[in-house]
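Structures incoming, each one as structure tokens.
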Structure P
Amino acid sequence: MKNTLIAPSVLSADFANLQRDIEMINNSEADWFHIDIMDGVFVPNISFGMPVLEAITRHAKKTIDVHVMIVNPDQYIKTFAQLGTTNLTVHFEACTHLHRTLQAIKAEGMKAGVALNPHTNVALLEDIINDIDVVCLMSVNPGFGGQSFIERTYDKVKQLKEIITRNNASTLIEIDGGVSDKNAKQLVEAGADVLVAGNYVFRAQDPVATIASLKKLTSF
């Protein structure tokens, strides 16, 4: 039985009712909270910073999956750990010394993730795959929610799964961007383990039911 993890993206929540939306995720079948931190430099947008992350982690009762789209993430690793982050995912494109960054994340007791932009080849992770707990494949260009899914992602998932299997790694494959009931099953069949869903969940009439249906659709 494949149990796909569902990670609603808090970037799509209603910030005026953030606690309500956090409680909704707590009470749903979702597995992780996916939280995007952006600096307006690495990506052309700014999201929320440490005070909001602290507020979220205070109320959240599930895995805190933080995806940082920032330059020089190393300087904040300790802070993210102190704020209750479970998984910290940095961008391949933002890390000059990726191996060192991953070791620093793990030294703080967090799981270490690496995110790849749509143009970045998964083969670049071959040498380091055994040091990565989660690979987050961007299936849209990072920076803004609500974008269309990039179809090439299916092939990247299959290629990455092959690298993980060949190296006998236990790395999870996470998909971030444009995930919905239209592509979720196909992504899981290709090898995805974690699906990040933003607008698809938070714009739904009934987000809890939407999460449940996504979970059911991808568990087989």
Structure Q
Amino acid sequence: MTLIEAGPAGALRVAPSILAADFGELGDAVREIDAETDWLHVDVMDGHFVPNVSIGPPVVHSLRRYSTRFFDCHLMMSEPGRYLEAFANAGADGCTVHVEIGGTAKLIEDARALGLRVGLAANPDTAFESVAPFLGDIDLLLLMTVFPGFGGQSFMGDVMTKVAAARREVDANALPVDIEVDGGIDVTTAPIVVSAGANVLVAGSAIFGRSAPLEAAHALRVAARAAQR
């Protein structure tokens, strides 16, 4: 198991979400946007924590032959601890679990023991205080800007208060933590989230839902850079 480095915390990154790609041509879709991909975001849904089912470790393993990018796996699962090792062995570089399911400290410990980069996610209606105690133990904080489960939802701007709070805490304590946003991210909302303090932008429909995904990913990067502080 060879893990790919994520790069320095805080750098601006575009993370295309394969949830919006054509699963029948997933390898080609990933290759097409490679030049504008910093991380590849892999949404894993179990049909229990969220009302949808997507992919598992075998797909991650298959994708590895098509990409040498950092695999950022978002585990929207009720029992992610049962599958952390399988994802690590399949080629995941980082795994993000949800604070809402509980057992957070043990999940962080288990992911760290596997050599994974550790992420913690919070839904739009979860208070910042729920994730704040763990900021010193994680590498990535994912603040959802839609309720997880389905792609193509509308961006929830109210989450920017939480993004700004996270950025203040991370900067005040010089923590090597990336702040990621996911949901409704496009060329219009990218400057908003970056201005609030996010540095990793997950985008699915805004990239793979366009007729020219590579150009769409580039446009998203340009829009995000324009708002960098």
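Nothing in this text is a laboratory measurement; each read-out follows from the coordinates by a stated rule. None of these values were measured; they are calculated from a predicted model. Cβ atoms are built from the backbone, for glycine too; each structure is taken alone.
Determine which structure produced the value 0.95 for FRET efficiency 1/(1 + (r/R0)^6) of positions 9 and 113 (r between Cβ atoms, R0 = 25 Å, to 0.05), calculated from the coordinates; the candidates are P, Q.
Details: P: 0.95; Q: 0.75.
Checking each candidate, the match is P.
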**Message:** Quick check: 2.6 is what I get for distance in nm of label points 7 Å out along Cα→Cβ at positions 73 and 105, calculated from one of P, Q. Which structure matches?
**Reply:** Q
**Request:** Kindly point out which one of P, Q the value 1.1 was derived from, the read-out being distance in nm of label points 7 Å out along Cα→Cβ at positions 89 and 177.
**Result:** P
